[in-house]
Structures are given as C-alpha cells and as structure tokens.
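I've put the structures underneath this note.
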Structure 1
Amino acid sequence: MSSSEKVLDKLYQDYAPALRRFARRRVGAQESEDIVQDIYLHALQRVDVTKLESPRAYLFRIAANLSVDAIRRDRIRSRYVEEAARAADQAERSNSGDTIAMLMELQKLCASLERLPPLLREIFLLKRLEHLTSAEIATRVGISVRTVERLLARANDEIRRDFRL
C-alpha cells in the first residue's frame, strides 16, 4: 500500500462517518453513501492527499459540491418526470392518433434515457432541459469541455440508434 493510499485510508477512517452525516442532512441516506464513496474517489484521482494542508476542509468541500450536484440531478429528474406525466395526462384526455403517437415516442425516449449510463444521461438532460452550454456542463460535472462534447455526441448517437430500431 502506497503512502498516498495509507493517508487516504486514514482519512476515510477519521472522516467518513462525519461526511456521511453531513451528506445525509443534504440529500438523504440513500444518496449519502454514494457521495462518501465519490468523495474519496475524487480525492484519490485528483490530488496528492499526502500534501493536503487541510484534508478535513477539502473533503467537506467535495461533499458540499457533490451534494449540490445530487440535488441538481434530482431536480432535473423531477422536471423530466413531471413533463412526461403531463404529456401522458394530455394523451389520456385526447384520444387522437397524433397524441398517442407522441406518447409512444415519449415512452421510447424515456426508455432510451434510462439505458444511458448515468453521466451520459445527466449531460444530455443538462443540455436539453436546462439548456446549459458545454462549458457550464463541464464545470458542473467536473470534466473537460471536450469530454462533455464527446459524451453528449455519444448520448445523442445512442438515443438516435434506439429510434432507428
């Protein structure tokens, strides 16, 4: 085990319970477990934990940022579900062939989105529902603009492929 891994293990032992409580207050118990894992993954991938001046502050800042991201994702999902429900409700009220076809297309889109990996789905929804630029998405998700554009193209390709089948 490298010194960096040892430090990270010690940080996990020291702060994971407090980080879990911190995240649980913001996003609930289920999401808090994922956030704690993501905190340490983030720390392992992005910094040399042996050189952190204030590891506790660093870990809690990541927790706060990831909590905000989780809340945003939930809002996007909620908005998406509300729009789908509204469309389904409209289709129920109107039995026209066009409405039924639209509802079927919407169901197909929902299924296609569910098949996307979470990051691709998030990027796609941020672009389509919140109309964010690639730079804004990159900042929010924590990846490069180029990666956002590549993943967005991949998401679009996968959704298009589902509609061609």
Structure 2
Amino acid sequence: MDKHIFIINGSGGVGKDTFVELVSTELNDILKKFHTVINFSSIDKVKEIAREIGWNGKKSEKDRKFLSDLKILTSEYCDMPFKSMKNKVAEFMNDEESIFLFLHIREPEEIARAVNEFGAKTILVTRDAVKHIVSNMADENVFNYNYDFVVNNSGTKEELNIKAKDFVQEVIDSE
C-alpha cells in the first residue's frame, strides 16, 4: 500500500483525534495487518517551547491565542513549525510500518504550503454542537480552505466509525 499524508483540521473539540484513532483501527481491520498511523501537529514543537516558559497545557481562549501567537513568531523567525513537520514527514517516509500520516494544521496558507510540499490531501472535521473558535488567527481561519474531504461528526461515535471506515476504503480504492 502507498503512503498517504493528510492534513486534518477543524475547530477545537470536533473529534479530529478520535477520527484519526478510528481510521487507524479501520485501516488495520481492512488490511488485516498492523500499520502505524502517525498523528502530528504543526504546533507540537511550539507547545514544547510554551511549556518551557510556563504554559500549563490548558486550552482556554487565552491559551489558544498564546499558542497561535507563539507559532506565528517561531514561523516568522526561523520557520520552526514547518521544519518540524518536514522532519516528521521524512521520518514517516522512512518508516515501513506507517502508511497514514495526519498533520494537524489550522492556517490556510500553511495548509496550502504542506499540500504543495508533501502532496497531502486535506480533511475538515466539523461538529454542529461545537462553537467555532474565533479568539485567535489560527482557529478563526479554519473554514477558509477548500478541503478534499469533509467529515461531519455530529452523530454518535459509531456513526463516526462508519465514516472512518468509508474514508479508509475510499483511500485504498483510489490507489
């Protein structure tokens, strides 16, 4: 099976990580073989720095704005968030057990850059009951991109599991 890179996005609390977990389970069930699915965020390295300077790991509106601003600063200064994604993609490409990589990216310009650089497909996860976050630039612009796949997670976990299975099957069938 080919390797696949996906950019996954959605406002906070819509079920992005749950979708990735379900995709991982479905991928292994469908292929009848264990494969690792990697889940990495463009802000993971930023969070490491934030913890070093006192961030407590919470995601209040103030925390989200802080992380967004810190990502902007580190991007402008040395392109650190994107470089960390490039490193993760290189690691993924050399890992024989991994065939799906999910990159969490919020900013439309950075999504477009990753699509061009990595040949990634894009996924937007939505949930009707979750209010769209607009307290910071990154969250505010989540819907300002034309995604390849849109997954509405407004139902039950079982319904999301069916969507994950359909997604995996569609990716496999497209090879």
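See the values below:
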{"quantity": "Structure (1, 2) behind the derived value 2.4 of distance in nm of label points 7 Å out along Cα→Cβ at positions 5 and 117", "calculated": "1"}
{"quantity": "Top of 1, 2 by distance in nm of label points 7 Å out along Cα→Cβ at positions 45 and 157, largest first", "calculated": "2"}
{"quantity": "Identity of the structure behind 15.2 (criterion: mean count of other Cβ atoms within 10 Å over residues 13-20, calculated), options 1, 2", "calculated": "1"}
{"quantity": "Top of 1, 2 by relative contact order in percent (Cα under 8 Å, 6 or more apart), largest first", "calculated": "2"}
{"quantity": "Parent structure of the calculated result 16.0, 47, given that Rg and Dmax of the Cα atoms in Å is the read-out and 1, 2 the choices", "calculated": "2"}
{"quantity": "Structure from which 14.6 was derived, mean count of other Cβ atoms within 10 Å over residues 53-60, options 1, 2", "calculated": "1"}
{"quantity": "Structure responsible for -29000, with helix-only ellipticity at 222 nm (-39500 (n - 2.57) for each DSSP H run of 4 or more, over all residues; to 500) calculated and labels 1, 2 on offer", "calculated": "1"}
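Each value in this text was obtained by applying a stated rule to the coordinates, not by laboratory testing. Note that the structure is a prediction, hence the values are computed from the model and not measured. Cβ atoms are built from the backbone, for glycine too; each structure is taken alone.
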